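The data blocks that follow each hold one structure.
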Structure 1
Amino acid sequence: MEKRYTWIVRFDVVPEWVADGFVIDDARANDMLATALPMAAEQHEIRAAVIAAPYARDIAGEQGYKLDTIRARSLCDDIRSAAPLAYRSALDRVLWCAIGYISTAGMPSDARKEVLAELNAALSLIRGDGDLPAQEPHGNAPGND
């Protein structure tokens, strides 16, 4: 396999869009990438996958489903199956486990605090717990010549 370049992108969307049915899954991510690179061979040159996502039950709740219903469970199953890496590999779970382990590890206190701060920042970043920094207008981004 030839070398590939990887970007991990976070999308923040206001609840109203999710309530209206917006969800990013692997197919939508691939479609977005294919739109940006229309001449790329989708099967061989580009790929996209969602690796972290909001909890499926939070999405179902935002869309108005009562969480104890068959329809809500079915929607959650559909969301999870359309972005399997986001829900099976559970990057946030790995970070939680690391945080728990390091919290009790026999490391020096200052080093432990520093590592825990970095892990907690990474977890917040992938869970969408904090705001992203302000960005330049789209036209000024590098590579948009």
Structure 2
Amino acid sequence: MRVPVVNLGALGQPREPAPLPTPSGALYRKPNPDGSRKRCGDCMMWVREKRCLIHEKSLEVTDDLVCGFNVFGAPLDKWMEHPGGRMPVTPEESGLRPAGPGVACASCRFYQDQGGGKGLCFGVSKESDRRPPQPVDLLGWCARYESV
């Protein structure tokens, strides 16, 4: 069970709990064009040598993991150095976690199916009023994902 965060103003007066993030704040990704679920094995930053361009080169990243920076595309065959260097992120910063055959809104505890490949997410808020639920796609995914 989550405990609401109390935001104290400059004078220490309690204010409303902090709003849920919007889809962009939770790194929401639309469904993969091929209908697959999100995982490192279908991300353009994953390297078939079990590495990922956003993490330290020494970190083994298998194709059945996923993180909040997943971008659908063909994986790379070999590691690629970036001209000018780069600043890798840690697994904790990226949210790297097991995905099995892949993750999607449909298997998240915040998702409520509405039929037709669409649903509502109670883990993020709408941009318009910063309140849930937010309409999402069945095979979409975001960094707020929590398996059911």
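If distance in nm of label points 7 Å out along Cα→Cβ at positions 39 and 71 comes out at 4.7 when worked out from the coordinates, which of 1, 2 was used? So the calculation was done on 1.
Looking just at distance in nm of label points 7 Å out along Cα→Cβ at positions 87 and 119, which of the labels 1, 2 belongs to the structure with the highest value? For this comparison of distance in nm of label points 7 Å out along Cα→Cβ at positions 87 and 119, the top structure is 2. Given a value of 21 for relative contact order in percent (Cα under 8 Å, 6 or more apart), point me to the structure among 1, 2 it was derived from. Corresponding structure: 1.
Hey, P(r) over Cα pairs in 5 Å bins from 0, in percent derived from one of 1, 2 reads 2, 8, 13, 16, 17, 16, 13, 9, 5, 2, 0; which structure? This value belongs to structure 1.
Please state which of the structures 1, 2 yields -15500 when helix-only ellipticity at 222 nm (-39500 (n - 2.57) for each DSSP H run of 4 or more, over all residues; to 500) is computed from it. Traced to structure 1. When Rg/Rh (Cα atoms, Kirkwood Rh), for residues 47-94 alone is calculated for each of the structures 1, 2, the largest result comes from 1.
The numbers here are math on the coordinates, done by the rules we state, and not lab data. Keep in mind that what you see is a predicted model, and the values were worked out from it rather than measured. Cβ atoms are built from the backbone, for glycine too; each structure is taken alone.
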